[in-house]
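Just so it is clear, none of the values below were taken in a lab; they were calculated from the coordinates. Model, not experiment: these values are computed from the prediction. Cβ atoms are built from the backbone, for glycine too; each structure is taken alone.
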Structure 1
Amino acid sequence: MAQYQDDIKAVAALKETQGSAWNAINPEYAARMRAQNKFKTGLDIAKYTAKIMRADMAAYDADPSKYTQSLGCWHGFIAQQKMISIKKHFNSTERRYLYLSGWMVAALRSEFGPLPDQSMHEKTSVSALIRELYTFLRQADARELGGLFRQLDAATGAEKAAIQQKIDNHVTHVVPIIADIDAGFGNAEATYLLAKQFIEAGACCIQIENQVSDEKQCGHQDGKVTVPHEDFLAKIRAIRYAFLELGVDDGIIVARTDSLGAGLTKQIAVTAKPGDLGDQYNSFLDCEELSADQLGNGDVIIKRDGKLLRPKRLPSNLFQFRAGTGEARCVLDCVTALQNGADLLWIETEKPHIAQIAGMVNEIRKVIPNAKLVYNNSPSFNWTLNFRQQAYDAMKEAGKDVSAYDRAQLMSVEYDDSELAKLADEKIRTFQADASREAGIFHHLITLPTYHTAALSTDNLAKEYFGDQGMLGYVAGVQRKEIRQGIACVKHQNMSGSDIGDDHKEYFSGEAALKAAGKDNTMNQF
């Protein structure tokens, strides 16, 4: 890279100023180390990735087929292997991000042990994971460039020029992370302080939800409680101020609404006049009209349109919304968030149904035409059952004979090779493209895929290794597949940084370096 050659010259010039004390310093080695450490701080990463994400958002506005994707990661190694695999298979990281799931932090990274997604885990563990993910991605850059530098040293002629070109055009493994801050872990000041830690660790994009912080539930569980809009908007502003304070002027905020599945609120909103935001929030409350002489001890009363109304209050001291108002509340949430500083939306749904999502997005776009969604392609959905039921309904509506199918039992293996199952699978395959075109979804993510892949692969290995297959269970089921598929971590010593360390030993000690990659290193068998 031009920067690489410039760094060699710059260090060489600096070396000249230091006299004989720097005789052992090799400018090219220093330039290599600089190239392998492109991002010096988390803020460097946040600024770099924010520009990528903003450009991707603009590209999507021009062409909805240019949607983006990510997979949730709960460890730096998982993030690293994902990006190495993406580069291997697609030669690019374009429009491919990482997602940091609060659910997985709670379940896998808390010192309390596995916890439900209820904001009970240490909030600093989230920013620590962002830092860890980027540490592993930066190491992936260093590892890949280190291999190219070693090839460069061994090459001659045209081969050397070709390798130099690969170095000049190196594509970093560092990509945007959408980071889950739950409901902000406290009041707006707490949200601001934590957002700063996220950004300083490298996050260019922060997702926050409109639930009550101390009542927070997983989006796919019952008992969700939302806050009035002004409370939520204060936290959106807190995150924006955190971005601006740290100089990430184009940082991205994802405003998530859980209103579709949240039937409760902890507060009645403050309202100054009919039709204001607080009044609109309260208009969804489940109330009964009464007269002054019907008031009971401790009753809470609101006045609307000249009438006294008593919101229904539960023994938990929570108030409930009217049934069937979820979609309207989602639309109001989304419009309000975008009008007050959010950049992207997240509508948590109970099923992956394009028509349902598009119905809400179309209403939002009547007010904000370029509204865009981040959508959770959640493992909490039974995708097979949902899409088979959608296929069943579509076939029935089209007048096709569905008498061979039991709609309530469509998950049954007996249907796996049926026409209906094939139709459903094709709809699952094209779901992301279809939803991005028809329902305004800019970014598709799976929150906790590697949680499930780890469990599945471990189950398969345990069954074989501890059963009749013994060591063949590992060799045939894991190692041989790694070799055949070119999985980088089959050379696990290299992946852990052994070769990078050898390079540094040579830089520091010259011929006296004791390196690990000699002929007796069993990694050479691969």
Structure 2
Amino acid sequence: MRTAARTRALAGVITTAGLLLAAAGPAVATGSTTYFVDCSQGSDAAAGKSAATAWHSLAKVNGVQLHPGDKVRLRGGTTCFGTLAPQGSGTSADPVRINSYGTGQARIDGQGARAAVFLHNVQGYVLANLDISNTGPAPTTDQQRTGVYVLLEDFGTGTHYVVQNLTVHDVNGSDDRYPIPSGGIVFEAGGSTTPTGFDDIKVRDNTVNHVDRTGIAVVSAWQRRDVNPTGPGTSFAPITHVAVRNNTVSDIGGDGIVVFNGIAPLVENNVINGYGKRTSDYNVGTYAWNSDNAVFQYNDVSHGVSPAMAFDFEGGNRGTIYQYNFSHDNGGGALFSCPSQGTSSTGDIYRYNISQNDVGSGYLGVITMPCGDEPNAQIYNNTFYDPTSPNMVMTSGSSTFKFSNNIFVGQPGGSTINDPFSSFSSNVFQNITSGSGGTLGSHVVQGDPLFTAPGTATSLATAGGYQLKAGSPALGAGSPVTGNGGRDYFGNKVPAKTPNIGAYQGGAVSGGY
């Protein structure tokens, strides 16, 4: 929850940058207007209504009250220093649009401010085609710093935010996950008197590189509800119609993509490559917190630095689904489960995912369940090809996870499943042993699953080596799963009665891939 002190600190940053409006308030413009900014050759004494009469500074834009349909255009190839903090709102039908003009992306360099782009208690915005950075002195603890920061405080529900085709890079924020993370693109529902949330957030086709601590985050101070009874805030404010898609997130200090308070948020077709790189905490490629029916699909998550893991069943969630994802070369494994901090979670599903060369070592497995039970959680029809991992499944507390129709391939000397609590049925095991009271369950298939070319995938789209050759013991050997999603990792229909074991549900493939 944002304190008055932090709010005053934020105001101080913007004051230092020369961005506070005059006491009389911003100038008022009417109608749909396009404003031009050229931070190289413009003049704040000019009209600002054409490229030939462009303004020079972001401060000039910040002093105008924008209206639905207004546009702000920054000249491509130039750099503006400071914070862009526009005033006024658009609507879903007629948003305020901020973009570049001319050749290339215009750059906004925050120079260490709280944010390079700051949308505070406004709605109806489209940000597109900008280069954004924000590097300053090394931050202290709790000194947050962002590229794009959308903050609503005691606002109610803010509607329609589109952030697309941005290049966000070099943001050196502090290593603090709570209450608000530093990061590349951060949405925060804050305040303390009026429950506040978002509706209609679209974050798409952006490149986020070398930022601390979170690549893309949607967070809230209004978390308290039955599955999170001690969460911050006095009530729960949902965040609806969230879609985070087609982004490339790399070289991230902490977490990759995070969504709080989401109602059916969709995180898909993102590439997260390198996370947990500058932190002392656990980190995850992408996950939801305190959310219902979140779907994570078609994401490629790799190179998380141990103990970072690709995916996570986190606290306060109901019905999270991870499906059709490719995780590889993650030092903390593929899947973590930790409903922590007094929360509970239920009904989570992990299906039709492929894990390649993810590593569980020490107290971590490729799958790790250290924080207690998640009722009705299912892990089925996945392929885990992790021949360098000593630990395949690890748990340190009771669990009732159901593992069915999965393929587990461990290291040649044998990888362990240390889980005496979960149920296992109709799984294929190669180089796998049970340990510490664990069991391989019922309908066990031991042996080579006969992949066409295991270990050769380099991306989500090049995982065909995990199809099955003729004679595979996984073909037609699975058990039916109610509500199985209908199709596999490769788009094949899932047979109703005799599914394959693993993420591939097609017929036998001859030869290599």
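Here FRET efficiency 1/(1 + (r/R0)^6) of positions 251 and 307 (r between Cβ atoms, R0 = 41 Å, to 0.05) was derived from just one of the structures 1, 2, and that gives 1.00; the source is 2.
Thinking of 1, 2, which structure, once distance in nm of label points 7 Å out along Cα→Cβ at positions 131 and 227 is computed, gives back 2.6? Answer by label: 1. Each of structures 1, 2 was scored by mean count of other Cβ atoms within 10 Å over residues 115-122; the highest score is held by 2. Thinking of 1, 2, which structure, once relative contact order in percent (Cα under 8 Å, 6 or more apart) is computed, gives back 6? Derived from 2, not from the others. Calculating volume of the Cα convex hull per residue in Å³ for structures 1, 2 picks out 1 as the one with the greatest value.
A value of 1.06 was derived for Cα Rg over 2.2 N^0.38 Å, for residues 43-162 alone; which structure in 1, 2 was it taken from?
Values: 1: 1.33; 2: 1.06.
Considering all the candidates, the number was obtained from 2.
1, 2: which one has helix-only ellipticity at 222 nm (-39500 (n - 2.57) for each DSSP H run of 4 or more, over all residues; to 500), as calculated, at -1000?
Values: 1: -15000; 2: -1000.
That value comes from structure 2.
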